[in-house]
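S.K.: Quick heads-up: structures coming right below.
Just so it is clear, none of the values below were taken in a lab; they were calculated from the coordinates. These numbers come from a predicted model, not from an experiment. Cβ atoms are built from the backbone, for glycine too; each structure is taken alone.
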Structure P
Amino acid sequence: MTIYDVIQKPLLTEKGVTKKDTENTLCFAVDRDASKTQVRAAVEKLFKVKVAEVRTANFDGKLRRRGRFTGYRPNWKKAYVRLKAGQKAPDWAEI
């Protein structure tokens with residue numbers, strides 16, 4: 001799995017921006033099979049920063065309906081990556 005397979009996209013939500021400002025933490029949607037060590041290595045290599053801690057959370061896909069047709073969104077995984085003190089967050093995280 002390459003670093004681009006591990007990190008799917010950054011999550012720019014109100015909660016994520018608040019965590020970035022107060023706790024120096026970035027949020028990413030990651031591959032469901034990615035481990036914490038893979039996420040750490042991918043963030044350090046891709047953004048050239050030092051990572052202090054990685055926390056992950058698994059989410060089940062929600063039930064969605066379109067008229068009489070029902071289906072589920074896919075399951076996904078979120079990673080909270082806390083940077084070490086003195087490390088600057090990437091520019092895309094500035095809102």
Structure Q
Amino acid sequence: MVTKSQIIPLLLTFCPSFHNVWGELQRRDEDQFIYIAFGAFTGHLQRLAMRRKSSDLLLVNRLLVKLQKEGDQETRMLALELSQSLRSVLHDCID
């Protein structure tokens with residue numbers, strides 16, 4: 001079962017280009033840190049989409065499916081929130 005604490009390491013595994021952004025963000029002591037990371041990740045994927053880096057986007061889709069299938073309740077909720085944010089931002093890049 002995937003837990004909240006495993007989400008960011010999985011983001012880095014499924015989207016290695018996020019390492020460059022992640023290195024500047026690490027503040028693990030904040031309770032709401034996952035949302036800060038999600039915001040940065042969404043912005044990162046938006047930039048990738050604008051540059052047509054679709055291979056990373058396909059891997060992220062696989063990750064979201066994995067989190068929905070294998071995550072605990074909190075992880076599934078967070079994956080849904082991330083998915084909705086990404087859908088909104090990426091939709092703007094495609095149109």
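S.K.: Once distance in nm of label points 7 Å out along Cα→Cβ at positions 5 and 85 is calculated for every structure in P, Q, which label goes with the largest value?
M.R.: Values: P: 3.8; Q: 2.1.
Result for distance in nm of label points 7 Å out along Cα→Cβ at positions 5 and 85 over P, Q: largest is P.
S.K.: Comparing relative contact order in percent (Cα under 8 Å, 6 or more apart) across structures P, Q, which is largest?
M.R.: Working: P: 32; Q: 39.
Answer by largest value of relative contact order in percent (Cα under 8 Å, 6 or more apart): Q.
S.K.: Let me ask another. Where does the value 1.01 come from, among P, Q, when Cα Rg over 2.2 N^0.38 Å is the thing being computed?
M.R.: Details: P: 1.20; Q: 1.01.
The value was obtained from structure Q.
S.K.: If you don't mind, another one. Hey, helix-only ellipticity at 222 nm (-39500 (n - 2.57) for each DSSP H run of 4 or more, over all residues; to 500) derived from one of P, Q reads -24500; which structure? Don't jump to the answer; show the numbers that get you there.
M.R.: Working: P: -7500; Q: -24500.
So the calculation was done on Q.
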